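Take a look at the structures listed below.
Every number here is computed from the coordinates shown, using simple stated rules; none is lab data. Predicted model, so just to flag it, every value in this text is computed and none were measured. Cβ atoms are built from the backbone, for glycine too; each structure is taken alone.
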Structure 1
Amino acid sequence: MSEAAARPRNPRFVLTCIGVGLLAGLLSGLFGVGGGTVIVPLLVLILGFDQRLAAGTSLAAIVPTATVGVISYAIHGSVAWIPGLILAVGAVVGAQIGTWLLPRLSLTVLRWSFVGFLAAVIVSLFIVVPSRDADLPLTVITVIGLLVLGVVTGTLAGLLGVGGGIIVVPTLMILFGASDLIAKGTSLLMMIPTAVSGTVGNIRRRNVDLFAAVLVGVAACTTTAVGAWLATIVDPFTGNVLFAVFLAIIAVQMAMRAVRGHRR
């Protein structure tokens, strides 16, 4: 019997999954992230999931969550469809690279490097405040840049288990000049095919608790639109400040993992 099948489906389990989903959906809509940075640690800490099972369950839950998020942002015209698909192509390739590199690189060094990257992004968010009127036009250079960004994002996702949104959203704003809303909506679009592809593989490996994923995903869908609506009513600078706080929390988590990894 698999770990997922053996886990008791009691009221605590159900209510915890729903609570995790509500929080993840809100943050997903507000920041344009998948919500895995919330789902994975809470499933591990509260329900005692194995890290791999938690990651696989989170990825499955992200599919409906990101879909609702894309629809919410699309209503406001804040999704760059073709750039999002280009990012997804790069991310799918990058995920395979990350999986191949995983046993060959020092995760501790990678984690500290990623913490440094997040620190630079946090500082940049207080310097570069995107215009709500900024678009994401396609040029040859932009297409190449989006493919590279997708590959880098997918590689880091495969290596560190981080969601693409915390990389794609600030990069689209800072380097590509996109508005904060378009960056978030496009990031969510990129996640859908990536999450579907990963979930298919996880189901084959029995590395996903589908019951928990459905509970988390459905609950998240109820608050994702609320988060997306909040993103449209806060001004860009306030949005940057909130996103910087969110990234700081992720950086602290990653630093703690790096410290634990070094001690081992």
Structure 2
Amino acid sequence: MFNKSGKHSAAVFVDYEHWYYGYNNIFSMKPNVEEWYEELTEEYSVKNIVFFGDFHGNSIEKELPRLEKITKNVVHTASTKDGVDKDFTDFIILDAIYREAAKKNSPDVFIIFTGDAHFNLAIKYLRELKKKVIIYGVKHSLSNKLKSSANSYVEMPRSKQEQQYYYDAILNSLYIVKKRRKMATYGKTIESVSAHSGVSKERIQAALNDLMNNKYLNLEEIKYHGKKPKILTVDWERVEQDGLWEKNK
């Protein structure tokens, strides 16, 4: 089914607990929801998008304003029953998928953001209905069954997105140091950015080295109280021109 723009219609179902905690626990990142949704709408006519999760009383609760700017369809899956676990969210999402598929004018494409093998049978059912099924899942926590059952899958974050996240953390830190008229050394920058972002020192160091190898950052020796420390300097004009960082972001 095409709309006037020639795009396929799509319904989108997001297990936001999988996305949020997967990013946080594996990559020390936050979901790039707005960028992802913009990417979807460029390719598909999104008829419906729903976010599911237990948003009560955890850090994930702070994500609600972001999600509600995209859609009012945010389903709170918290249960008051003792012993109810993550499967409860999965069952609610599965029910929503089957209901959408049963509609007379259900969309051509079903986009499901999850990593759980519980969705395998639903994917097979959708494909029997001649629906195209695209799975998005967090890298290192996406079921192989889902990968093989879907028409296609995307593991998030993409390498470029992960790298950009670390670049942002480094460059934002260095910009703050510059505004305060302080000096940033190589080692102190790694420690500071890692502590502030929660990203491991190894990942920050690798991203910092990459920025240096590409000449966005340089180590310059200066004279300071009889010593000659090496401080990090940034080619801010080039960083902005190449789209690595935005001053007013």
At a computed -0.78 (log10 I(q)/I(0) by the Debye sum over Cα atoms at q = 0.13 Å⁻¹), which of 1, 2: 1
Out of 1, 2, choose the structure whose coordinates give helix-only ellipticity at 222 nm (-39500 (n - 2.57) for each DSSP H run of 4 or more, over all residues; to 500) equal to -13000 when calculated. 2
Here log10 I(q)/I(0) by the Debye sum over Cα atoms at q = 0.15 Å⁻¹, for residues 41-168 alone has been calculated and equals -0.84, so which of 1, 2 was it run on? 2
Given 0.40 for FRET efficiency 1/(1 + (r/R0)^6) of positions 97 and 209 (r between Cβ atoms, R0 = 41 Å, to 0.05), calculated: source structure among 1, 2: 2
As an exercise: distance in nm of label points 7 Å out along Cα→Cβ at positions 73 and 233, calculated from one structure in 1, 2, equals 5.4. Which structure is it? 2
For which of 1, 2 does distance in nm of label points 7 Å out along Cα→Cβ at positions 17 and 201, calculated from the coordinates, equal 2.4? 1
Value 12.4, calculated as mean count of other Cβ atoms within 10 Å over residues 9-16 from one of 1, 2, is from structure 1
Entry that produces 16 once relative contact order in percent (Cα under 8 Å, 6 or more apart) is calculated, selected from 1, 2: 2
Value 0.05, calculated as FRET efficiency 1/(1 + (r/R0)^6) of positions 121 and 185 (r between Cβ atoms, R0 = 35 Å, to 0.05), assigned to which of 1, 2: 2
